[in-house]
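J.: Take a look at these structures.
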Structure I
Amino acid sequence: MNSFHYQDGQLFCEQLPVAEIARQEGTPFYLYSHETLVRHYQAFDEAFGDFDHQICYSVKACSNLSVISLFASLGGGCDVVSGGELFRALRAGVEGGKIVFSGVGKTVAEINAALDAGILMFNVESSQELDLINELAEKRSMVAPVSVRINPDVDPQTHPYISTGLSANKFGIPISEAVSLYQRAANLPNIKVVGVDCHIGSQLTKVSPFRDALDRVKSLIEELRRLKIDIHYLDIGGGLGITYDAERPPLPAEYAQAVMGVVNDLGCGLIMEPGRALVGNAGILVSRVLYTKVGVTKNFVIVDAGMNDLVRPSLYNAYQKIVPVREFTGKEIDQKTVDVVGPICESGDFLAQERLLPPLISGDLLAVMSSGAYGFTMSSNYNSRLRVPEIMVIGKQYQVIRRRETFDDLVAGEIMVDWRPKVERS
């Protein structure tokens, strides 16, 4: 459910016409609904009720400070996968004790920063990483809290690029090797084992893969406890899907029911890391039609947003619903099959292919729906294009939460060498 709807022939975000924001701020831009973000967070929080749980928002989905701080104000923590995301979480006011640090390639600098921040735990992904954390914690006279990310070899039934729980994936420790690594961790002087972590992938639309993975993790926790290795937290990751097209993913309440049915008697606090499910349908990308073009075999709608702004369609061949900001009704509708393409100098630069859309003309506005997750965070300056602003609507008003880049921003980190020959003076 989201707060984008047609009213009086125009697309609204909450109580504000999208076209009015475009008139004042220009295009393209990302637009988020405050109301939807709050509703989605609360749906997760309420689904787990009084059970001991902590929502750690997956920052990689949408890393804007205002989005992170909004979830923090609701009691949320963060799941981070880089030093930059850790910095963002702390800058946004998230308590260190509500941050988990995931990822297969944590650097010395990142581990040290996380130790200094007093994070809840590291989700360890290899034996060498465990040794490094122990070594760095020893240098600081600290004890580092860790869980081990378990790879349960469960098929999440999602796109292979966003699958993380199969034996062929780079993530985690094979469940068959987990006990020996936990035993070693428990004997390291500057390591405290606090949890077990399991994340099997993203955009899951069934609860069965979650249940299968948790069944295996539950058996592992029971075995660890028999070995006197106590587990305080079970990090169940994220991955709950959203509706892009015809998907019917479980609601948070169904997801919680499936999870609780497996782990209710474990006596562990639950940590969950939703990202896409919180922000995906809370955001859109607004773009303007530049030209229409009739080709030999295809018709094109050329817009001012490209693959540098939203890479998912090109990278994953992902479906993103596209709707006109001006509502087309009745006899006005004479849909044509078109490719919606951007200005990037790549044949792979498209937002949609073979899509039925009403007759569009230069100047029309389009909304790329469900763009709140992995939209702006995956954007780039390819073709030296400026990254677009992020805007949040709150009721009848809007706030720019990231300004549009300028050309000075584009080259701010660069140093131009003076190649002119030096003239030696006698």
Structure II
Amino acid sequence: MHYFQYKDKELFCEDVSIAEIAEKVGTPFYLYSHGTLVRHYHAFDRAFGTAPHIVCYSVKANSNIGVLKTFINEGSGLDIVSGGELYRALQAGAPPEKVVFSGVGKSNEEIEYAIKTGILMFNVESSQELRRINAAAERLGTMARVSIRVNPDVDPKTHPYISTGLKKNKFGIEADKAIGEYVYARDNLKNLDIIGIDTHIGSQITETAPFSDALKKTKGLVNKLRGEGINIEYLDVGGGLGITYDKEEPPYPSKYGKAIIAETKDMDVTLIFEPGRVIVGNAGILVSKVLYTKTASNKNFIIVDAAMNDLARPSLYGSYHAIWPVNKDKTGEITADVVGPVCESGDFFAKDRELPLFSSGDLIAVMSVGAYGFAMSSNYNSRCRAAEVMVLRDKWEVIRRRESFEDIIRGESMPDFIEEAK
């Protein structure tokens, strides 16, 4: 459930008119409902009842520090995949002891930064990374807490670009090799504190069976590790629970929670979860203005001022996002493509979609963009990145200002030798 609804045919976010925000902020802009973020966080957290667990929101889904602070205030930890995300986490006030560092390509600098910060643990994705973290901890004269990410070779039945738990994916260490890595680390890498095991199979998963299958395999590994005298305190289950974009019917967090608890109830571990999309996806929309409409060879186009640089998912994944009129008092319908100004045929938000008969100046809302929306945006075509706005009941505030032309060339320079070469 989210708090975007019509009142007298006008779309509101909680108790604020979206048209009024657009008039003051301009378009395009991302808009987040604080009430939806909080509601979704607690629905997920409550799904695990009294089972020992830590929810570590996945920063990559939406990394605005206002969003991070919202979750931190509700008790959330954070899952990060870069030094930049660690910086954001700390700026937002995250307790380091509730930060988990995932990702396949951690640099020396990022590893040392995280060790000095005192994060809960690294989710280690390769043999070389395991040794590199140990070397960094040795240089710093301390211990680093680690968990090995095990690739369980389970098909999550999702888009191939966001599948992470198959042998052909780049993530984690194959299950049949993981025991050897744990034993080697215990015997030889003296600056590592081995505290956990991690399994994460993908994103936008719409059934519980793949999670259960992965946990069955992971449970066997935990038993073998304990047989080797390696105590596993934490089981990181990852994230990946899907949301409804169109006709998907993902399980509610409560059903997901029951499935996870059923597989882990006798394991004597603290569960770690890394939800992202499931708590932010439907909490955000992208508001855009219609610039032009045109018809060409029996094809209709609605050209808006947002583009693929603002929201890459339709171009990247062919993903579906519902499109709502901000003013529902429209007559007539049309089958059209909704496209942006970027100089690419792949710049679209919808194709052959049945839509209201929009006119120039009308506002549209691209729904369910709270996850992987602004976070994946760019300056392609030298377009300024959009503003971000958050609403709390009848109040709203810009939580990231719209970029200016000066912003998009900041840091660039013209080398002296260009003039010398004239």
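None of the figures in this text is laboratory data; all of them are computed from the coordinates on show. Keep in mind that this is a model prediction, so the values were computed, not measured. Cβ atoms are built from the backbone, for glycine too; each structure is taken alone.
J.: A value of 1.7 was computed for distance in nm of label points 7 Å out along Cα→Cβ at positions 24 and 304; which of I, II is the source structure?
T.: Working through the options, I get structure I.
J.: Thinking only about distance in nm of label points 7 Å out along Cα→Cβ at positions 40 and 408, which of I, II has the largest value?
T.: Sorting by distance in nm of label points 7 Å out along Cα→Cβ at positions 40 and 408 in descending order puts I first.
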